[in-house]
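Undergrad: What follows is a set of structures for review.
Coordinate-derived values only; no laboratory data. Here the structure is a predicted model, which is why all the values come from computation and not from measurement. Cβ atoms are built from the backbone, for glycine too; each structure is taken alone.
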Structure 1
């Protein structure tokens, strides 16, 4: 069963899944499962979380939910461990560099709309102040990316605390 963090729904049963199934079946996208992201999750799961919440939010407001979902799944499509990577002299920091890398990789694998490219390239705003989101959907990912990262870090932490407390009281 495919799930997003904080949701009990089986994503494979939703229209959302049909919008991104070709991405999920791609071997390169599947390779994101090999990279840890935000402590307790993988880059694949993080991207799926962001894609799902982008979709939910944009669908609710009648915006381009398909582009938001697809770009969310591709927004962190890069293949190095950011914590182990040694930056070369003059090279941009990870937060500024990886949106361009993800967009370039995604563009080689899939046909992206202008909106999808904008969503991927601008998802780190305001940390990338010269890349201001052009579309509503580009602003949504700025928020959902941070929301999902927060859930991915805090939910396992609180589960651990509550398990520890319930084990003590038993």
Structure 2
């Protein structure tokens, strides 16, 4: 839990380190209180990249950049929702709250985005399919060998039987 105050600006955030998977949504929870109407600006930073996500005033204007248009939801309390996460969304998010008098306060969030590993599932299904094919081949070869064995045994029995010549019956 974080509660920071600088001058008349106060921000509160229950969780500042978040982990989500690709294509999920994330909610950066923030409570802002200050004198007057604050201007809230969210910025994304990762490595050498720094870009503004959007700026808004509670109950006033909302200006979301084109890169994030359709994916960002701005809330009057300073919170922000980001939908349909991508791997490139992983990084640091900084919210700057500026009051009408000009003082400002920054609060940071860290977002980790995990990749969903469909390759593992694909590997597992291919392995199961290969094992099923091997099992089917083994069952087929066992069936064929059994059939051949029975034919050979029947052939040997016929070969060992005496010819159909006249058999004399002995009286008892």
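Undergrad: semi-axes √(5λ) of the Cα gyration tensor in Å was computed and gave 83, 14, 12; which structure, 1, 2, did it come from?
TA: The correct label is 2.
Undergrad: Moving on. Thinking of 1, 2, which structure, once helix-only ellipticity at 222 nm (-39500 (n - 2.57) for each DSSP H run of 4 or more, over all residues; to 500) is computed, gives back -19000? Let's see the in-between values first.
TA: On the way: 1: -19000; 2: -9500.
Working through the options, I get structure 1.
Undergrad: Going by mean count of other Cβ atoms within 10 Å over residues 110-117, which of structures 1, 2 comes out largest? Working shown, then result.
TA: Values: 1: 16.5; 2: 13.5.
The maximum falls on structure 1.
Undergrad: Hey, another quick one. One of 1, 2 was used to compute distance in nm of label points 7 Å out along Cα→Cβ at positions 14 and 30, and the answer was 1.8. Which one was it?
TA: Details: 1: 2.3; 2: 1.8.
Going through each structure in turn, the value belongs to 2.
Undergrad: Comparing mean count of other Cβ atoms within 10 Å over residues 54-61 across structures 1, 2, which is largest? Can you show the working numbers first?
TA: Numbers: 1: 19.2; 2: 14.2.
Looking at the calculated values, the largest one is 1.
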